[in-house]
1. Upon calculation of helix-only ellipticity at 222 nm (-39500 (n - 2.57) for each DSSP H run of 4 or more, over all residues; to 500) from the atomic coordinates, which of the structures P, Q, R produces -13500?
2. Identify the structure, out of P, Q, R, from whose coordinates Kirkwood radius over Cα pairs in Å, for residues 36-91 alone was calculated to give 13.5.
3. Using relative contact order in percent (Cα under 8 Å, 6 or more apart) as the calculated read-out, with 22 as its value, let me know the right label among P, Q, R.
4. Out of P, Q, R, which structure matches 49, 31, 29 when Cα extents along the principal axes in Å is calculated?
5. Hey, distance in nm of label points 7 Å out along Cα→Cβ at positions 28 and 76 derived from one of P, Q, R reads 2.9; which structure?
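Nothing in this text is a laboratory measurement; each read-out follows from the coordinates by a stated rule. For clarity, every value in this text was computed on a predicted model and none was experimentally measured. Cβ atoms are built from the backbone, for glycine too; each structure is taken alone.
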Structure P
Amino acid sequence: MPAQSDYLAHFRRYADAYEQSLGDHVEADLIRSFFADDFMALATAGGINVGKNDESFTETLEQGYQFYKAIGTRSMKVQRVEVTEIADNHDRVRVFYSSGYRRKDGSDITIDFDVTYLTQRTDAGPKIFAFIAGDELGLFRQHGLVDDEGKPI
């Protein structure tokens, strides 16, 4: 099993790709390189989605980053990771993030959250085949970044 520090470095690279994508160009190929060919996204507030790491994922990423920019996302940093081996060459990695936002009124806020990833160890590095996220829109509502319908304020 890779050391915890290996996963910390891996997900910090992932967060860097996220931050780069908040600029003029979404780093879709780079972000897609962290994912397996097929993967699942589970949200505690929204059910299960099955994805394919293809051009449709690129489109989803581009739409997602338009939303993140619209709500004022400025940064995402990895604070720490917790790694548990779940089977041969497969791990559960809980990643604790801190993300920075600028509201429309110019005030800055930080939101801490975590995401649990299921990864497969490959020669090319860990590949995400599932992730479980909390109620992201609920957090955004709580902090005044989106309205009751989930639209950017």
Structure Q
Amino acid sequence: MASTHLGHKDWYSILGAKPSDTQTELKQKYQKLALLYHPDKQSADVIGRQAEEGAHRFIEINQAWKILGDEEAKKAYDLEQRESELTRMWPVDNQVHLEDLSWDPEEMLYSFPCRCGGSYTMTESDRNEVSLINCDSCSLIIEIL
């Protein structure tokens, strides 16, 4: 859905919000900013570059609300932000294509050997949701492409 551009901006900071804010709090922050920056609410003495910046800010506020106001889009955005945070904290050791993982029909798991002797594993249901996998024996992480 909106995931093609989710990770490029911090939508929470645009709304002056936190990930822990409720939908009601997010909506209130959006409405306050939308009224403040709406082009029709700008005073007549605002001209040129200042008016352009206000219009751009209004567009960003609306984009932030489209993502954070929709439960599914917000969930996807939060997961993407968390994944990005984990990547910064624990750099990815390797990038692996899904085809390179072995499928175990008995265990119903995909697996890939780690250089430490452990393995990276994920379930079929994780396949579409998870792109970073931790080794079960060490702190290394791989990214599934």
Structure R
Amino acid sequence: MADVQVGALVVALEGYGRRASDGARAAADVMALASEREIKTTLRTYTHSKGTLTPSPPGSPPALVSGGLRRSVKARRPRQTGAARWEAHTAPSIEYSRIQELGGWTGRGHLSYLPPRPYVGPSHIRLMASGELERQARAAFAAKVGLT
């Protein structure tokens, strides 16, 4: 009789573990997608026409010209990194994304200095400070685990 109860307990716990892992994956996914939306919104702060000398102020997000930087920002699907641990990343992929964020010497012979125009870091800070990232993650986790 005790073996039957232990077996039922093991089956139940394995089910909880699977649901917890599914919840962690869902939470990572919604956080990455929320980050993508916030970064893309930030990249619409300033705009100017191609060829005009109207960049955004140093320290502000880069001005939108062609939209290439904004289009390159993508949320990557979560990947499992442990039993119930998942991680997802959101990042731009265009070649000049890093120098826009951090600033530095660029151009032919590295003779031009581009001041930092951060857009990823400030976007994440705003998203986390608003509580929206945590709210969405909790809701996604709860829905998968069955807490709603």
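1. Label of the source structure: Q.
2. Of the options listed, only Q reproduces it.
3. P
4. Answer for the origin of the read-out: P.
5. Only one of P, Q, R returns 2.9 for distance in nm of label points 7 Å out along Cα→Cβ at positions 28 and 76, namely Q.
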